Structure P
Amino acid sequence: FLTIMATFLVMYMKGDLLMERISLGALIIALCMLTDNAIIVIEGIKVGIEAGQDKRKVVREVVAQNQWSLFGATAIGIIAFAAIGLSEDSTGEYTNSLFWVILISLSLSWVSSVTITPLLSYLAFKPKAGGASAQSDPYNSLPFRIYRQLLVLALRHRWAVVALVIVSFVLSLHGFTKVSQSFFPPATRPQFMVDTFLPAGTHIRESEAFAGTVQRYIQARPGVTHVTSFIGGGGLRFMLVYSPERENRAFVQFLVDVDDWKKIDGLIADIQTHLDERHPNANSIAKKFLLGPGQGGRIQARFQGPDPAKLRELGDQAMAILKSDGGTVAVRSDWRQPEKVIRPELLESQAHRNGITRVEVAQALAGSFEGRVVGFFREPGSAGTGVYPQETRLLPIVARPPLAERRDVAAIPSLQIWSPAAGRMIPLNQVTSGAEVVWEDPVVMRRDRFPTLIVHADPRSGLPSELFNRVRSKLEQIPLPPGYSFAWGGEYEDSGLARAALARPLPYVLALMVFIVVCLFNSIRTTLLIWLIMPMMIIGVTAGLLLTRQPFGFMALLGVLAVGGELIKTQIVVLSKVATEREMGKTAYQAILDAGVTKMRPVSMVVLTTVLGMIPLLVDPFFGAMAVCIMFGLTVAAILSLIVTPVLYATFYRIHEGETPGPAPNG
């Protein structure tokens, strides 16, 4: 409690660490890592004081034995998350607070474990009646005897244990390929959105009429409390993971508020079915907000090359493949659909004699049909009636002919245009030879200065990774002409970039963690032992994800990092105790048994308290996969620390039953 309260205080003093989803997740992860420092210290002090030893001497000895091993283990637990704090991509921006909260909380937990915890233990524990004679062996109860027998059995059949672990590890690696992949889970926010792309060239008034019809339908659905519509573009960016759509007269977006987020799935299915059946020309998708970076479709295929016409052809092939899958929705291109336009054919010589350029022709056409901004009207704040009525708004003043004149395209040749050479207005047909009707791309996007077309799609149901796996090979088999390239975007690219950003500082992080272990034990073999066991935690992670059918995403990755840090921590605690027992003159075999028995209770308590604390999070969409990884991973980590680590230690140092006492080995 004191550590968590102190963490809140430091977060408040730092100023830029707020209490939100990611920092809350960091506190949850920290809870499973900060308790073992105190538990290990309390365990040693409790046993010594209840055995009748001098209280001050017990406190000093326990703190002296554990302070540096706990310091190193805590440092490793913090460093395991350093890659997140050093990540500079969009995911790192979103999850940056996680590293800092863990750094603060775990640092404070170590400080409290060697200061406040010994003090409180000194005050709380008292010697049992009869002193040392009351209980000659504090580890003689049934659970400790069972564990000792299991450890003896494992040491006698050490090669069978090693073979069993290796087989389990190989099976878990194979099983991990069957785990569904995800990036970030959908939000539990009581709001979702409906995006609709009407046919390109749709008039803004038609989009407005469509929005009114659909909004009335959505508003009438049970559970819907409010509907906000945006016509011609997205709204302002009101949250980090919301990416507004670019200006597009044929685009309509609805933000739907509900009274209970659990009703969203049913509402999305109903609205999607209604739009598909009643408005087949509208390319619509109803979807939840994402709890992570990403914009556009969850599946994105990106084509790049010099010729826009060829890119359009490649994009059409990709869209045909996606639509034929049957499990896609809102298949579209960021270039939108080609629009029919009227293009006057300029007579260069006549235009030059009259001092007229293409720009002036375009301005004359725009002023005669769409209108031209000639000024602005400043609306006072007192006249506002919107969401923010106090704001002063600038309203454009547009000059254009009456609607009847703007509707007649046959009037283009007789339009008047100013001729600087003649000093008067002349008919447009004096500088043009007529007009042609052509199809034109309304938008041409570029990436690194090259025309780039992106095909977007979303899964109608299920995870994006499932749809991606179904269409990946088909899209990658589209033949590309020389000079053209294909790449994946969307969730696949975002996930890859996030993991790459985490991987870049990973060699330095791992080197620092190895250095700390070497400093703690002054032994290469012990360091190698610890790092050989760490990958085995995937056994529990894979089993948990397969049993609960949770996808492996970014939050699950954080859970794996937490388990990895905790596994190394418990191994350090157990092996440090083995070294301490050997320094006291015990045989190596007896030191392994006594160290394991001594640390069984604190390790088991850490696992038990953490697993119980994670149970409520299993039903949470955001923390569910992380909770599964921590629960199953820590359970296996306890077995690895209490059984496999002693077995490998005895194997590495060729320790067998019945050996004479000797100094603890180095190297």
Structure Q
Amino acid sequence: MWVMLEWLLKNAILLFALVFIYGIMDIRITEKRRLVREIVTGLLIGSAAVFVMMNPWELSTGLIFDARSVLLSITAAFFGPIPSFIAGLAAIIYRALLGGPGVYAGILTVFVSIGVGLLWQRFRGTCKNIRYFPEFVLFGLVTHIFVVTVQLAIPWPTAFTVIKTIALPFLVFYPIVTGILALALHNQKERLEQGEIILNDRILLRAVIESPKGMTAMAVDTKYRFLIFNSEYRDQVEKDYGTAPQIGENVLDFFHDNPTAMMLKEDIDRALAGAQFTNQRSLHGGALWLEALWNPIKDEHGTVIGATQFCQNVTERIRKDEQIIHIARHDTLTGLFNRRAYAEELARPVVDYRYPVSVVMADINGLKITNDAFGHAAGDQLLLKIAEMFSARFRPEDRIYRIGGDEFVILMQNTTRAQAEDIVDEIKAEMEQTVLFGLNVSVSFGIDTNHDGTDLANSVKLAEIEMYDHKLFEISSNRGEAIKTILQTLRIKNPREDTHSRRVGEYCQLIGEALKMRKEQASVLKMIGNLHDIGKIAVEESVLNKKGPLTYDEWGLVRRHPEIGFRILSSSTEYAEIAEDILAHHERWDGKGYPKGLKGEQIPLRARIIAVADTFEAMTADRPYRKSVSAEQALAEIRRCAGTQFDPEIASLFADEYERRHPEDATNDHATPTENE
């Protein structure tokens, strides 16, 4: 028995070559060539089996024993059927060539060793609660029970002598050797699997950090050493600092002479403490913004073993966000703060202000009349001009808000009322010297000063009340002057309109006198006649002076002038009374006029008078698109349209009165005109 143990120890070295073979084949043969790997493995193990069998313990001639059962059972258990079949075939062929009385038992030994190994590989999951070494020893014991049993294939009674001789070493020592070899192979397998996992993890990590385009990525360990970084990180660092980082290099040492090192250390320490966070940092004075996502790296036990940083340039996004915030809080026309920013300002804690705080309320006089007379583009220019004045005169620290169409609020911290009044007076003086579209720029102001912050909203209200008190005195004269300026601008723009309006006023006065109106009423009629086409200030000069017929769109522009005139005049208390007459002066007695389609006595009396006077003057004066007709022809047309276009009483009265006053007017041969414009 001791001889057999000595032989077994010598052959153990050959058996442990299996561990080396496993490592070599697992490393050098790729997964894609699995079949090649298994065939080569089978050939190598088969060679090892033959070599083991060439150094047997020979009990007698033809009865040899060796460690092939250990080798082949473990081969089947760890390498699978293909290597086992090849190795087993090599062992069977060699044993058959040796011959002797134990040839059948030797071949059966190969079969049962492989068979038990394959079954153990298939069903080993049932032994989950058994530790590896006891499991492997048990596996060796089961294998060699079958090996001892197949010795019955030796001719009897020699078989019983053989079994008696080999039973103790085969059932005691062989299972232990099997357990040790299997454990070593198992550990080698786990080591290789872990190595493969690590390799795959590195490949995966490399793929992950290289996949985001436009993003740098790097990882460090707990000692601030680079574990990995992507090409974009390397290239960017090399571009910024003139040298590329190296795996294993200390991050803090690499950036040692740069403020980046301290910022990185703070972020790395925070991530190593287990925090997952995102931060943004500006570089080069805000010219560059970077956003970094930090995450701790944890092992399977939850212990932090490093940190990762994914960083991207977010300068463009920051700029867009700033632009969105700017648009959300600023008036798109003037660039001043808007009502939303104003509401946010009032929501601030009162303790944030430096007192006294003066509140200035401002309201433009005449914005509506400018819009109506000259168009909204002109109104925008007025707003821009006033915003420009405010921005130039108020201090940089003062907050200017446009809170409505023509309303502004200015919050002035650390400012007394006297200081606020001085600035407002400077603005008023500048406005008195500023003319836009022939109109003086005018703004009403109100001021209130808050000294202790008890109720800033109340100061806003008091400033608004004061502003409206001033507006009552300023707006009336301002609007009256604006209307006169608009009328003058229209006459300069189209001198023919001056003559037309003056004559219409005279004809209106004539009709008023014929109706036995008081002198004051007749004078009002004359004024209305002078103002009846003030709305044409909004019609382009090219349309008013067009020599040919108007297009549909041009005619639509002309038809708007009564409404525009109404809006201009109704904005002034001085002219509000006559605004309705101006609006209706193109209505017809039969209801086919514009803009409202009024009929009969629904039309104001003075508007009916203007309609007759306006038409007569239009027919008896030259137009760019036609010549005038005689007074006689025009009066005939007036009489013909009485009851359809005109109030029949007024039409008849005007014709009679005109003929009475102008009997000398001669007949003219001009054609009958179309309806007045």
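Just so it is clear, none of the values below were taken in a lab; they were calculated from the coordinates. Please read all numbers here as calculations on a predicted model, not as lab measurements. Cβ atoms are built from the backbone, for glycine too; each structure is taken alone.
Data for the structure
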read-out	value
Entry that produces 1.00 once FRET efficiency 1/(1 + (r/R0)^6) of positions 452 and 500 (r between Cβ atoms, R0 = 41 Å, to 0.05) is calculated, selected from P, Q	P
Test item: helix-only ellipticity at 222 nm (-39500 (n - 2.57) for each DSSP H run of 4 or more, over all residues; to 500) calculated as -19500, pick one of P, Q	Q
Structure responsible for 0.05, with FRET efficiency 1/(1 + (r/R0)^6) of positions 308 and 364 (r between Cβ atoms, R0 = 35 Å, to 0.05) calculated and labels P, Q on offer	Q
Highest-scoring label, criterion being distance in nm of label points 7 Å out along Cα→Cβ at positions 180 and 252, among P, Q	Q
Answer label among P, Q for the case where Cα Rg over 2.2 N^0.38 Å, calculated from the coordinates, equals 1.31	P
For 19 (relative contact order in percent (Cα under 8 Å, 6 or more apart), calculated) the corresponding structure among P, Q	P
Test item: distance in nm of label points 7 Å out along Cα→Cβ at positions 428 and 604 calculated as 8.8, pick one of P, Q	P
Source structure (of P, Q) for log10 I(q)/I(0) by the Debye sum over Cα atoms at q = 0.12, 0.13, 0.16 Å⁻¹, for residues 468-635 alone, computed value -0.72, -0.81, -1.05	P
